[in-house]
Structures are given as C-alpha cells and as structure tokens.
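Enquirer: Below, each structure is written out as structure tokens.
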Structure 1
Amino acid sequence: MNITTNGARLTKLECVALMAHACKDECRDHIFSVHFDPEQVSAVATDGHRLAVLRAEAQADSPAWTKRTVRLPAIQKARTLAKRGSDEIVFDFIAGTVTVVDRGGTVVVAIPLEYSSSEFPPYLTIMPKEISAASAQVAFALNAKYMADLELAQKAVGDRGVGIVCFAPNKPLDPVLFKTSPGNWTVLVMPFRVESKFFKDVETAVAKRNELLVKAEQLAKLEDELRVTLKAATQRMAELNLATAAE
C-alpha cells in the first residue's frame with residue numbers, strides 16, 4: 001500500500017485481506033468499513049473480535065486528506081472488478097472515487113465512495129505497548145477462520161518467503177498479536193474463553209513442566225557440588241593412606 005497526496009493505492013490482495021477482517025453486518029456501520037489513517041500511514045479493518053493494520057510502504061510528503069472510513073460496498077465492487085491480485089485499487093478521497101487500474105495502467109472503472117457516518121473505533125488504544133515472543137506459558141484458543149484469514153495478509157505481501165510471527169498474550173484472554181515477516185501487516189486477535197477441561201489440563205501440565213525444569217536444574221547443581229565434594233574426599237583419603245603407609 002502507498003499513501004498518496006489524494007488517497008491510497010492498494011493491490012487487490014491487500015483489499016481482500018483487509019475486507020476479510022472487517023465486519024460484515026451493515027447495522028454496525030462504524031466497522032462495516034475500512035479505515036484509512038494518513039497520520040499512522042495505515043489502513044485498518046476490524047469486526048470487533050480481531051483487528052488488521054496494514055502500514056504503507058511509501059507515503060506522500062503532504063497528503064491533502066484526513067482520516068477516512070470507507071464503507072465496504074464500493075470496495076467490494078472494486079475488488080470484484082479487479083481481475084488479478086496485482087491489479088491496483090486506487091482510493092481518491094479528494095474526488096470521492098475508488099478506481100481499478102490493471103497492470104498496464106489502464107483504468108478499468110471508477111466507483112463513487114461511500115463514507116461511514118459513524119466514528120471508527122480508537123484502534124490505537126488497544127494495540128499492546130509491549131510484546132514478547134510466543135511461548136507455551138499461556139494456553140489460548142482462536143477461531144480457526146481467523147487463522148485462515150490471516151493467510152490472506154500473508155499472501156498480500158507477495159513474497160513466497162514471508163512468515164507470520166506470533167506474540168503470546170500475557171494472560172489467557174489478552175489479545176494475540178501476529179505480524180508478517182517481512183511485510184507491513186499487524187493482526188490483533190481476541191482469543192475466546194476456554195472452559196474445556198483439555199485446555200485446563202494443558203495449563204496444569206505446562207505449570208508442572210516448568211516446576212520440574214526448575215527442580216531438575218537444582219538437582220543438576222547439587223550433583224555438581226556432590227561430585228566436587230566426593231573428589232576432594234577421595235583425594236584426602238588417598239593422602240591419609242599414603243601417610244599411614246609411610247609410618
């Protein structure tokens with residue numbers, strides 16, 4: 001994605017990935033949309049359970065527009081008319097249109113934009129300030145469809161070598177953060193409450209494993225100390241035997 005003077009340029013694949021994370025309920029007008037934020041050089045979509053943020057690779061020096069929240073219908077129509085994943089979908093917030101441009105630079109169609117009448121949620125307030133690499137310290141469960149939609153962001157990067165890095169939550173119900181690497185995607189997913197005995201057993205097993213690892217480390221240290229003591233005792237015994245023989 002590029003932030004331009006008049007708007008933003010995205011590939012079809014980037015639009016598909018953003019729309020997958022947007023709310024599909026028209027009654028929730030504030031998130032039945034994709035939000036464009038030139039201050040954060042980002043495009044954002046959420047359905048209330050997950051949040052996808054695409055940061056721009058390039059930005060115009062002085063965008064002539066402010067934040068815009070574009071309702072999905074125009075984006076859906078443009079996505080349908082774009083034939084290839086590399087075709088560009090160009091948002092012009094000054095003209096109020098979204099345009100489909102093919103690889104040859106030919107304008108396929110221009111569609112009027114619809115803006116949401118409601119304010120987009122303050123998404124920056126829920127982005128975690130500190131993140132840590134994923135570990136088995138916290139068990140969490142995620143909707144399988146969310147994981148499938150995450151692959152759309154991975155494909156939108158366009159690099160076959162792209163991976164997805166998971167950052168573990170601090171608590172079982174804290175958001176789980178995913179980032180494409182390389183790439184400019186950040187996806188925040190809310191886990192659901194797990195009452196299953198299986199996951200409780202997993203948490204118990206993880207805690208027990210960590211406890212055993214600590215004890216194993218303590219035993220290894222004690223074993224080293226005993227080995228040193230035994231060696232010293234053996235040497236002392238040998239010295240005493242020599243002294244007795246000499247007498």
Structure 2
Amino acid sequence: MLTIFWTNNDVWLTNNTFAQNLVKNDFTSYGGGAIYLDTALTDVALYNNIFWNNSAAYGADLLITDPTSTRISAFNNYFDRNKIADENEALVSPVTEADNIDFDRKDRLFVDPEMEDYHLLPDAVCVDAGTNTALGLLDHDFEGQTRIEDGNNNGMAVVDMGVDEYMFTCTGDIDRDKDVDGYDVTLFAGGLGDGITLEELAANYGRTGCPYELILTCPGDIDRDKDVDGFDVALLADGMGNGTTAEELAAHFGRTDCP
C-alpha cells in the first residue's frame with residue numbers, strides 16, 4: 001500500500017500497477033488497500049495507473065481522508081469506482097477525470113497474476129489506453145523497455161496503462177531473435193510454432209528488427225513452449241538464446257509451468 005501524508009506539494013502518480021493489495025488485521029478492518037491519501041489542500045493527479053483486485057473494508061483502490069479539500073484528477077486509469085471512498089466509507093468520485101476504464105471482472109489484463117507476473121497480455125484493454133501527455137511519464141517501463149510503443153499495431157504509438165509497456169511482436173519470430181527467418185521455419189516444422197499458423201509465418205517471413213515483449217518469469221524457455229528442456233539447450237548451443245545465459249537455463253531446466 002502507498003501512503004501519502006500531509007504535503008504542500010502537488011502529487012502525481014504515473015504508470016503504476018497497484019494489484020492484489022490487502023488491508024486487514026485480526027481485529028479491525030481498515031480502508032485504503034492500494035493508496036491511503038491523508039492530505040488536504042493538495043492537487044493529486046493519477047495518470048495511466050492500473051488498480052486491480054485490491055481488498056479493504058472500504059476504499060480498496062483509493063482512500064481519501066479529506067475529499068472536500070483534496071482535488072483528485074484521474075486520467076486514463078483502470079479502476080473500480082466502487083473502491084474509491086473517504087474515511088467515512090462514503091464513495092468518492094475524482095473532481096476531474098477523462099478516458100478512465102471501469103473495472104470489469106471479465107477483463108484479462110496480465111500474463112499470470114497468481115505468480116505476480118503483471119506483464120500485459122496482447123489483448124488487454126490497458127494496451128495503448130494511456131495518455132502520452134501524463135506528468136512524470138518516463139521513456140521506459142519497469143524493465144527498461146522503450147516506452148512509448150504501438151502495442152496494438154494500429155499505426156499510432158500510445159503509452160499503456162500500468163508499469164509494463166507491451167510491444168507488438170512479429171508473428172513468426174519463434175526463436176525471439178528479432179527476425180523471421182529459416183531458423184523459425186525449422187522450429188515451426190519441428191512442431192515448436194507456439195500456436196502460430198503457416199500463413200502467419202509466411203506473411204511475416206523476412207521481417208527484421210522485430211520488437212518483442214520480454215517475459216522474465218521463466219528464463220530458459222527460449223522456444224516459448226512453456227517448458228525448459230533439451231530443445232532450449234539446443235537453441236542456446238546454436239547461439240539462439242536471445243540473451244539467456246547458460247546459468248539461467250540451468251537454474252530453470254526441467255520447469256513445465258512457464259507462462
């Protein structure tokens with residue numbers, strides 16, 4: 001949980017992911033699962049943040065102790081309006097807001113939230129849904145990957161919501177070496193196509209400079225078939241490890257639970 005106490009300065013929070021925070025003890029339930037805002041006469045701006053599956057007795061996404069004197073502006077955030085409240089447990093709406101997305105339990109946002117993998121899925125509603133004019137917007141995401149990217153491949157580069165910047169990948173770049181070539185054809189013929197079709201591979205064949213979304217939860221799964229096995233060893237030996245080290249592969253060898 002992030003707690004903001006009395007301050008005379010304006011506050012802005014940009015491109016954070018507040019997920020699965022819980023506030024409760026054995027005797028009394030408290031509010032403010034993700035953010036507890038205990039300040040007054042302050043302008044607070046929220047840009048491009050994701051609030052997901054936070055839990056508290058009230059104000060699970062945002063608890064504002066003095067909503068009468070605290071100005072909250074919310075732009076391009078994903079949150080649950082029923083989880084923004086004051087200390088009297090009354091619901092509060094931001095003073096100024098635009099282009100926010102309301103929480104929907106049917107939305108699939110993350111690769112593997114149960115394993116705390118909060119990389120965005122390709123079809124997540126938060127991809128390319130932020131605002132490029134956000135205060136404090138950095139030129140990279142939490143892993144150092146370039147931000148802003150055209151994540152949905154519509155020709156317009158728009159920042160994502162949350163800490164992760166999804167990068168549109170080259171369909172057919174099976175070995176994740178940033179091009180689609182004969183090595184990928186060989187992997188596809190060997191049944192390691194990771195769900196792509198022959199038509200998709202053919203349509204992208206010859207592409208170079210492909211971006212890719214780096215998922216760090218299972219280093220060593222070079223062929224992206226959700227396990228680390230002898231095929232990955234062979235790829236590493238052939239120089240197609242995509243930055244994976246022998247030590248990383250050895251540490252994860254035998255895993256079958258890769259996202």
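Rule-based calculations on the coordinates, nothing more; no lab input. Here the structure is a predicted model, which is why all the values come from computation and not from measurement. Cβ atoms are built from the backbone, for glycine too; each structure is taken alone.
Enquirer: For Rg/Rh (Cα atoms, Kirkwood Rh), which structure out of 1, 2 has the highest calculated value? Before the final figure, lay out each step's value.
Expert: Details: 1: 1.32; 2: 1.06.
Sorting by Rg/Rh (Cα atoms, Kirkwood Rh) in descending order puts 1 first.
Enquirer: Given that helix-only ellipticity at 222 nm (-39500 (n - 2.57) for each DSSP H run of 4 or more, over all residues; to 500), derived from a single structure, equals -3000, which label among 1, 2 identifies that structure?
Expert: Working: 1: -11500; 2: -3000.
The read-out was computed on structure 2.
Enquirer: Give the label, chosen from 1, 2, of the structure having the highest value of relative contact order in percent (Cα under 8 Å, 6 or more apart).
Expert: Working: 1: 17; 2: 12.
Largest calculated value belongs to 1.
Enquirer: Hey, mean count of other Cβ atoms within 10 Å over residues 58-65 derived from one of 1, 2 reads 25.9; which structure? Numbers along the way, then the final one.
Expert: Numbers: 1: 13.0; 2: 25.9.
The read-out comes from structure 2.
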